[in-house]
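Participant: Given below, in the form of structure tokens, are the structures.
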Structure P
Amino acid sequence: MLRKHKWLPLAAATLLAAVLTPVAAAAPADPIAAGGSNYDFYSLSGGCDREPYGTVDSFERGRDTITAQLGQMYAGGQRRLRIGIFHQHAADSGTVMDSSSGDLSPVDRQQLVDLLAAVKSAGFQEIEVAFHPIGADDPHGWDAMDESAYQEDWGVISNLHPLIAAAGIPYRIDLLNEGMPMSSEPVLRSYAQRLWGDYTSRFGSDDTVGFSMTVWIADRATQLSAVYGSNPPSVFDVHLYGDSWNGDEYKQFVDADQKMTSLGYHQQWIIGETYFDDGTAADGIRRAIADTGRSVRYLTQWPLTRAQKCSDVDQAPPISFSAYTAAGF
């Protein structure tokens, strides 16, 4: 999501089928692999209310609808999904799940298992699972490290990792959505450094994109060495939302590529988020790939149009992908 439209919980402010081998680091691919969507909400009510309709937290209630939507997305050419784990130190909201114990509830763990089984059954070829801590669990807003919240966040990731790895779908994990800090965010940098160390000590780095990067990516790229040291992930996840402050998707892509190249980072990218079914974004990103030679594995759209008719999400479900398909995504 756009970090300048930061998610706020509306209430207050996967089993073992076949052990998965994580996606191996890939050589630059041409053509680009078929992408898809961030699939976190299966409906909106009142035009903008997404909260009761989380694809994980409300899977059992929406099972038939979600199964049908996955079929529609696959039939429309989508082959990859990005799935968010929204959690908080508070009760379930319909999207955001209670993680007060350092894990999801048994019911929510089973709902995640069932959603990933439905994604696999629909035929999707790859997923990225992105962690979205909300409220007090979200380090983006911290003035200092919060040890109990950090342990809760790490507990959720470490406890859900076996479920994701057992789902039978090639996967990668985003440890914190839009969690690569800017140079002006020392607390977020400390959080990311620590989480990267804890995660890679237990699970290695082959199945993660580390921390996705949103707008001002060129500045965030200056923090890659501080966060990852000599052990960066083999694929980066970048989010591109053209706007009047940061330039269009083409400019953001080129600026980020130039900065990463100058720093010695030649990793393949996943475009983890960009505007929903948007021809301007599709054209700009496609041209930037051609002009820079940066390899992009695939693209997953976020369910928000450039018009931003609602805060954060104005399209559910994200069925249409035609603008990106037409551009080769």
Structure Q
Amino acid sequence: MSATRRDWAFLLCLGMIWGAAFMATTVAAREFTPLTIAGVRLALGAAMLLGVMRATGRRLPGFATAEQRGFWLAAAAVAFLANAMPFTSLAWAQRHIPSGLAGVLMATVPLFVLPLAHVFVPGDRITPRKVAGFGLGFCGVLVLIGPAAFAAPDPAGSDSPVALAIGACLLTALGYASGSIVSKRAPQLGLLPFAAAALMIAAIMVLPLAFLLEDPLAAEASPEGLAALVYLGIAPTALATVMLLQVIRSAGPGFLSNVNYQVPIWAVLFGWAVLGETPSPRLAVAAVLILAGLGLAQNLIGLRRGAVPRG
């Protein structure tokens, strides 16, 4: 498949949308609690995708056949691994670390895919090139969690260790990677129905917990906080899904994997330009190492299967 100008435009937009999601999460996390952010984001995203399906005459599958039941089982797994858990942990983490740092950490998603694909995807074996790419990217992670990272200032002003927030980001990346493996092995009954089903189930998982453990209705949100929350539900969760499906259909999933190089850069730029974050030299070195590791393994690991570092 050859990429068109529209494909390149969509690819650039996807990088910006997902990169800006880290900035929006930081803004929303100043006024909303993590489960509330995740629940509202998932509910808005699910509503939009279900609306797109209705407008295009598509329906979610039933439960009559083994394939359909497998679809829903896989959708539930992806709902937890790639939506409910990551959105919540990332919203909590960004109360304590800069958005640019979170964006760079999400570039580790394809590196997590590497060992998972080796175990769970038949025929996708680790090679010396993949090991070298994983090792280089892992060195970038070690740079981020070194002594200086542990001593980094906490944007929330609390005593919560920054290292724990970095760990939450890595857990988010592992969730995205695990979700991509489950998606790869799920019954192929349509990408849009699968994405809509996963978001719907994730919203059902998170929203009751938000009302049980937090008090979403008590938040006194500013226009900026509400705008950030709405943006998270509409742009990186729903709109980006429709765009990436179009890119995959037109130019192929291999072309879409190029977005992995953009997202960390946009995350750092938005954090600097909008939030006034100052990237540290340690962050720059780590980003170079992680992206170099990603580039080394790019040709062979499971990025073409949809392992993209969403925000």
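Participant: Here helix-only ellipticity at 222 nm (-39500 (n - 2.57) for each DSSP H run of 4 or more, over all residues; to 500) has been calculated and equals -11000, so which of P, Q was it run on?
Facilitator: Of the options listed, only P reproduces it.
Participant: Can I ask one more? Taking distance in nm of label points 7 Å out along Cα→Cβ at positions 66 and 274 from the coordinates of each of P, Q, which one would give 2.8?
Facilitator: Structure of origin is P.
Participant: Figure out for me which of the structures P, Q the number 4.0 belongs to, where distance in nm of label points 7 Å out along Cα→Cβ at positions 42 and 250 was derived from the coordinates.
Facilitator: Derived from the structure labelled P.
Any read-out appearing in this document is the output of simple, stated calculations on the displayed coordinates, not a laboratory observation. From a predicted model like this one, the values you see are computed outputs, not experimental measurements. Cβ atoms are built from the backbone, for glycine too; each structure is taken alone.
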